[in-house]
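These are the structures, in structure tokens.
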Structure P
Amino acid sequence: MKDKKEMDEMIGQARQQIDTLLSDNTVPRNVKTALDEAKKALEGDDEYAVKVSTATYKIDGVSNDINMPPFARTLVWNILSLLESVKE
């Protein structure tokens with residue numbers, strides 16, 4: 001089981017990667033909206049399981065967007081992987 005510091009660090013990495021995608025002009029607006037909502041969920045005061053599940057749900061919904069550039073899709077999958085490892 002991961003401790004609080006380790007989980008905070010992984011969530012911080014996910015938020016940094018979300019910021020990278022949010023600042024990229026090639027990422028579609030609907031994907032940015034979902035990423036922004038996920039980031040806000042991760043910044044909330046809820047329990048880890050709730051924050052991560054909400055963020056995962058938001059991001060997973062756009063992870064296969066046909067208009068997303070390949071590098072962005074890879075980064076989205078990496079974010080999902082980080083969030084999944086927090087949940088475990």
Structure Q
Amino acid sequence: MPTPTQAQNPATAALAEALKERLAVIGDRGWFARDASGHLNALKAVSERIELLGAALPPPVDPQLRHFLERCSYDKALAFLNGE
């Protein structure tokens with residue numbers, strides 16, 4: 001579970017927002033049906049941003065969060081950041 005410092009950290013807040021955005025893109029099936037290429041590009045862009053934000057987290061990064069990010073377990077990373 002994230003420490004209070006991690007939960008309030010602007011870097012982890014930005015990461016959590018990017019993780020939520022990724023879920024929103026994935027869940028937008030209408031966008032996928034209308035413009036599969038654009039949908040894929042948006043998914044790639046948000047995934048790249050997640051990677052950059054994860055790499056920029058200030059130490060110490062919780063080992064469990066690091067594990068989720070390294071293995072692209074983004075749903076688990078978001079749940080972790082939300083204290084679930």
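Overview of results
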item: Among P, Q, structure where Cα extents along the principal axes in Å as derived comes to 37, 20, 19; result: P
item: Comparison of P, Q - label where FRET efficiency 1/(1 + (r/R0)^6) of positions 43 and 59 (r between Cβ atoms, R0 = 30 Å, to 0.05) is highest; result: P
item: Comparison of P, Q by relative contact order in percent (Cα under 8 Å, 6 or more apart) - largest value held by; result: Q
item: Structure with the greatest value (metric distance in nm of label points 7 Å out along Cα→Cβ at positions 11 and 67, set P, Q); result: P
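Just so you know, all these numbers are worked out from the coordinates, no wet-lab data involved. Keep in mind it's a predicted model, so treat the numbers as computed, not measured. Cβ atoms are built from the backbone, for glycine too; each structure is taken alone.
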